[in-house]
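J.: For reference, the structures are reproduced in the following blocks.
All of the numbers you see were taken from the coordinates with simple rules; none came from a lab. Nothing here was measured: the structure is a model prediction, and the numbers come from that model. Cβ atoms are built from the backbone, for glycine too; each structure is taken alone.
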Structure I
Amino acid sequence: MKKSKSAYSQIMSVKSFDIEAQRMICIMNRIDAGELGLFPLDRVELKAVGSSRKIVTVVDVTDSMVKPNQLGVFKSVKEKLSLDGKSRIRVTPVPKLVSLVYIKKKLNGEELREKEIREIISDMGKNALSEIETSAFVSAVFVHGYTLDETVAMTKALAENGKEIKISKKPVVDKHCIGGTNGRTTMIVVPIVASAGCFIPKTSSRSITSAAGTADVMEVLADVSLSMNKIKSITENIGGVIAWGGALDLAPVDDEIIKIEHPFSLDPPGQVIASVMAKKASVGSRFVVIDLPVGPDVKIHTKEKAEDMARKFIAVGKHLGIKVQAVLTDGTHPCGKVFGPALEAKYVMQILEGEFFDDLAQKSCELAGILLELCGKAKKGKGYTIAKEILESGRALKKMQQIIKAQGRHYLKSSKMPKLKLGKDVLSTGSGTIDKINVRKCNTVARIAGAPADKEAGLYLYVEEGNILKKKQPLFRIFSKNKRKLKLALDYAKKNEIVALERNIIEIMP
């Protein structure tokens, strides 16, 4: 294979590896790397010969996996450049990125300007930054936080780096919960507000730390991996959709940042706000309600932190032309009785079917009512009444069934959903009044049992806070398709106080 005329590039043949890699990586023989002056983790621009397609990747160096004048690529690179066995590729070293200077600036605790944030996000979007460099930026944000100006700039950069869904109908509304608790308010709010004449293209996430995310639960009832065109079409024709946001490119760099944050559960408030608002801007939302659960076992522990976050959400919304209403909600106890995809899906359908009206239904109607007032579909103080009437009349159920059919139905009624077979009860070891049910530990039990990957895994509460218990009374039932995971979940539940009884003694002093 001949070298290119440029002293700083080389045309090479391609060897593809059927391997998924989370980042854009290429493999180069040590001889070629030496001739191009490259070391592991340096960057190169790859351009398919005869095509305009090009990307930036990180270099890995080998003595044996590829021959000299041959470049190894993984599936993601092969697909991006549309390569085949006969393809040739021009490899050009990329100089040191200016965005690295800005990342170091943030590591030093200095405020970044809008153009500097745009440069960092642009390079992330082009896969020009290595995972180590992206991790350094995420760590800097976690340690030093964002100013309001930085949060606004980050929100705009994330939104502009992705695609947009333009809904032709109005008003376009949305809601988002910061998370940490159970209960799928989204799956009740969406059909209520859609029934009232709003248009809500709801893109939701899968679970990161809880037993189920909205996308995991909705997937039990219908397909959630929808194209942007399908989301637009369903929203405009029916009024609402509940899709998985990870299947889209609405704010792809944000998804990369979340992957870095996940192992250490890093959730810097400024980045959370930018992440949420970028995705709302990407679907054209103009009225948004933000649910901020507050409690010791959810993401936001204190009222003060929630109020600060609420003010920032509202301020960022103003910069984007989005009217935001932030709502502090009680995250100290479970919202509904279930944890896990299948259990939560059935529970939502039972509420929509009018089988019962509990705290999850109440909260959903309150949030839907605020959204209806915010966008002008209800007079001030009348939103909750309208939302509850839509739910109790059966209109929300009919709308939800329309949405499920449009997305590719699995189940339209709770009665048609299969019964969960493998489960075990956990009994009370004492008697008294229930003081607290630990939401975080309930989520942990469900995850140990296999949720959300195992849709049937989860936890069903028999009791509520304030109930009077007798010894050996059933507290909750754990479900799992896997006997080993069920045993592990039972062991955890018995060793950890998930349902706590009232106590008179607060502390024993020495």
Structure II
Amino acid sequence: MHIYNSLSKQKEEFTPQDGKTVRFYVCGPTVYDFSHIGHARVYVVWDVIQRYLRYKGYKITYVRNVTDIDDKIINKAKEEGIRPEQVARKYLYEFWRDMEALNTQPPDVEPRATEFVPQMIEFIKGLIGKGKAYEAGGDVYFDVKSASKYGRLTKQNLNEMESGSRDQVLSQEELKERKRHPADFALWKGTDKSESGWPSPWGHGRPGWHLECSTMIKHVLGETIDMHGGGEDLLFPHHENEIAQTEGLENKPLARFWVHNSFVQVNSEKMSKSLGNFTTIRELLKNYSADELRLFILQTHYRNPIDFSVDALQAAKTGMQRLIRAVYGDGSSSANGRDAVPPQVMPSKGKLTHQLLKGDASLEQEKTQIENEFVEALDDDFNTAKAVAFLFKLSDLIGTAKDKANKEFFVQALKDYAAVLGFTLLDTRKLLPKETTSQLMDLILSLRSESKQRKDYATSDLIRKRLAECGVNVMDTADGATWENSG
């Protein structure tokens, strides 16, 4: 398996430092608003990575943090007139709902920043003790000049770096008076006692954003993890600063592999909340299934940008319908999702769940070829675009299979490998959205009303009777007929 390492800027062979055990960490959400399709891309990509590593037989510890104290959370709390912890709790629950709806498996550990503040304070003390950080007016800053390799992740020259911002209290001019170098970043931010914060040796305040990830990695996963991931917007300053502060304290590498996914773009511009050009996951799920959104994401290699458009989403819908037809046929006897692969079930490497006919050497050879092609795609830097193309190849083999045994084998192979990519293959072709159901009921009641006007009471009563058998009660009122689900 070869993975592109953002640190070396090349593909490298991936070998865990501890046999078959893989420890990796992904920067999680800052919970102050609903998640959008850009967030979906990050966590769908990492969901596939952890699924594939488990499929390969590795023992995984997958950690994804939650930033539940931040300037954005505090500002949102002021807007909504509630406490910051209420904002964080509200939007964390919404994030969980979105992730479940997208069929992403939860991480093994999901630490929250507010749970590790004492450990962060100790981390800062350690850096100050080593001369890597300094206190200034109730703040504590990391001294970037103390990190000889600062900037190597993003290949930047220290002298050309701009000063970081601190929106909640200080202007850039005030920061210049406190910082030794413009690129020095806050480990601790002093605040007024009326604001959310914690006591510390430097006064009331709260930890800097970059510090939380380094601290949680240290205490949850230990020294030098195998992989650290996130969106490419985190390369600088977040991940650059994580490296500096961790290596400044531990004098050991933070992570062996750094993996970053590219953006979802709207008109060649990054989708983000700050730009106001985002579409939330929950809004998209009103018109597209989780599998369709997952296909939209995975049909592009994770390091390439995705252009967001209705046409692209419709193409993903069409593509998923092609896979569904391959598995369930024309839908006349479809199970409508009852035969979908459960989210937690995946095949083990080399163990397709369909049992081959004894002595069928041609199918056994076909199985080996299929396994190799799928694995080669994902072993090449998690190339989901090739893996998705491989699923469509299987769907074509299903269509051209000449006997039942071959057809059943290819159908099960498609289900198995789709599960590794996180697809449920839920057949939604006969599941109607609420809006369509409501429109159909309006049409039926309109037809019933017309039959009554023609004094065709037999048809009117038949419609009402059949709807009742379907669990729909029809009520005639002075303003016309209405209906409700009888349960």
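J.: The value 14.0 for mean count of other Cβ atoms within 10 Å over residues 301-308 was derived from one model only; which of I, II is it?
T.: Numbers: I: 14.0; II: 17.6.
Structure of origin is I.
J.: Here is a follow-up. By the measure distance in nm of label points 7 Å out along Cα→Cβ at positions 93 and 421, tell me the structure among I, II with the highest figure.
T.: On the way: I: 6.3; II: 3.5.
Top value of distance in nm of label points 7 Å out along Cα→Cβ at positions 93 and 421, among I, II, belongs to structure I.
J.: I, II: which one has Cα extents along the principal axes in Å, as calculated, at 82, 54, 51? If you can, show how the numbers build up before the last one.
T.: On the way: I: 82, 54, 51; II: 88, 71, 37.
Checking each candidate, the match is I.
J.: Same structure, new question: I have 3.5 for distance in nm of label points 7 Å out along Cα→Cβ at positions 237 and 253, calculated from one of the structures I, II. Which structure is it? Display every interim value, and only then the final one.
T.: Values: I: 3.5; II: 2.6.
Value 3.5 for distance in nm of label points 7 Å out along Cα→Cβ at positions 237 and 253 corresponds to I out of I, II.
J.: While we're on this one: If distance in nm of label points 7 Å out along Cα→Cβ at positions 69 and 413 comes out at 5.4 when worked out from the coordinates, which of I, II was used? Intermediate values should be presented prior to the final figure.
T.: Numbers: I: 7.0; II: 5.4.
Label of the source structure: II.
J.: From which structure (I, II) was distance in nm of label points 7 Å out along Cα→Cβ at positions 77 and 293 calculated, if the value obtained is 2.8? Before the final figure, lay out each step's value.
T.: Values: I: 4.3; II: 2.8.
The value was obtained from structure II.
J.: Work out which structure the value 18, 21, 19, 15, 17, 10 belongs to, where P(r) over Cα pairs in 10 Å bins from 0, in percent, for residues 397-460 alone was derived from one of I, II. Present the calculation step by step, with values, prior to reporting the outcome.
T.: Values: I: 16, 31, 31, 17, 5; II: 18, 21, 19, 15, 17, 10.
Computing P(r) over Cα pairs in 10 Å bins from 0, in percent, for residues 397-460 alone on every structure in I, II gives 18, 21, 19, 15, 17, 10 only for II.
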